[in-house]
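Bear in mind that the values in this text are calculations on the coordinates, not laboratory data. Owing to the predicted nature of the structure, the values given are computational and were not obtained by experimental measurement. Cβ atoms are built from the backbone, for glycine too; each structure is taken alone.
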Structure P
Amino acid sequence: MIKIWLALIVLVLADSAGNLFLTRGMKDVGAISTLNPRELWKVLVKVLSSPLLRMGIICMAITFFMFIALLSWADLSFIIPATALTEPVNMLGTKYILKEKVTKVRWISTFLICVGLVLISLPA
């Protein structure tokens, strides 16, 4: 069971880091406001040259492979809900790394996710 929880922690941290890297990277690249091929090419060059976006993609690849590994080690009925642990970590990253305002309702909903995860991790 420790192997499963360690892999889940790696998945959660990689997924949250990936989300934060991708979000920060896309904020740096800027909004896509046109479908003009020349402008899209410029955006593509910015995307491909962004170290933050590359790190985000690497983190998402780690998340994918951890998810595949977890599916072979534990029941789907546990793994899928347990991946919701990314939500509290994302919320903390949103507030403290991206410096976005997080409302009280979102904190409450994140707390409820945590309560649900504790309940599903209890022995049957």
Structure Q
Amino acid sequence: MSLPLAGSFLGFLGVALGAFGAHGMASRFTPETRGWWETATLYLLVHAVAVFAAGVSARTGLFSTGGWVMVAGAVIFSGTLYAMALGAPRWFGAITPLGGIALLAGWALFAVAALKGA
């Protein structure tokens, strides 16, 4: 799979899951679960764009690695929040920060690559 394809897939999921949460699940959410869903969707969409941009930039090395780290981070971060909003055990929340760390690492790799001119 390529980064542009991964970014496109994440973007598609973000829009689809955002709509599902807003329309299909709205009456079932508590304020807390709605917040988890909305945060998951926001982070998924923002990072889908970043991953897509990394892929179409044709940059390699640390920049490409940063994109793939973001893919993993978005899946873990948003996935655990979506799962909890749908009723998964709250201990999934202990996994969520690992996704956040991966997202931060992806941005850090982008920065390092930019500083090196890679």
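Brief remarks on what is shown
- Ranking P, Q by distance in nm of label points 7 Å out along Cα→Cβ at positions 44 and 108, the structure that comes out highest: P
- Set P, Q, criterion relative contact order in percent (Cα under 8 Å, 6 or more apart): the highest-scoring structure is P.
- Looking at Cα Rg over 2.2 N^0.38 Å for structures P, Q, the greatest value goes to P.
- Among P, Q, which structure scores highest (criterion: distance in nm of label points 7 Å out along Cα→Cβ at positions 4 and 36): P
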